[in-house]
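Novice: What follows is a set of structures to go through.
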Structure P
């Protein structure tokens, strides 16, 4: 990997990151303050979005290393 490596996130990374942020940002207050189980569902969904973000990022890193 050189100094001029493209380190900008892809569109899928941005979308997954924003979805995780939104799910956590809404889910935790609803679960902890509102006492609703819907909030915990959103928190769990945020975890899946973060997991998907990790998979997309690792695939991107592996793809870039195999191109070099």
Structure Q
């Protein structure tokens, strides 16, 4: 059973699920794998690159729900 919890900047959270009294989850889309963006650099006289960190690309998640 899936649940989505949204927390705003004031640290107030709302949960959207299938059996929730306030919000009922209908459908969701966009939870596929995210694009991984490697951040690399090449040192002096170095063949190849060194990975500094891995970033995650942007995903658009669509959530359809009913508001009671």
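Novice: Between P, Q, which one scores greatest on distance in nm of label points 7 Å out along Cα→Cβ at positions 34 and 58?
Specialist: Of structures P, Q, the maximum of distance in nm of label points 7 Å out along Cα→Cβ at positions 34 and 58 occurs in P.
Novice: Now, a different point. Any idea which of P, Q comes out highest on mean projected area of the Cα convex hull in nm²?
Specialist: Q
Novice: Which one of P, Q has distance in nm of label points 7 Å out along Cα→Cβ at positions 26 and 50, as calculated from the coordinates, equal to 5.3?
Specialist: Numbers: P: 1.8; Q: 5.3.
Of the options listed, only Q reproduces it.
Novice: Further question on the same structure: Please state which of the structures P, Q yields 35 when relative contact order in percent (Cα under 8 Å, 6 or more apart) is computed from it. Let's see the in-between values first.
Specialist: Values: P: 35; Q: 31.
This figure was derived from P.
Novice: P, Q: which one has helix-only ellipticity at 222 nm (-39500 (n - 2.57) for each DSSP H run of 4 or more, over all residues; to 500), as calculated, at -28000? It would help to have the intermediate numbers written out before the result.
Specialist: Working: P: -28000; Q: 0.
Derived from the structure labelled P.
Where a number appears in this text, it was derived from the coordinates with a stated rule and is not lab data. Keep in mind that what you see is a predicted model, and the values were worked out from it rather than measured. Cβ atoms are built from the backbone, for glycine too; each structure is taken alone.
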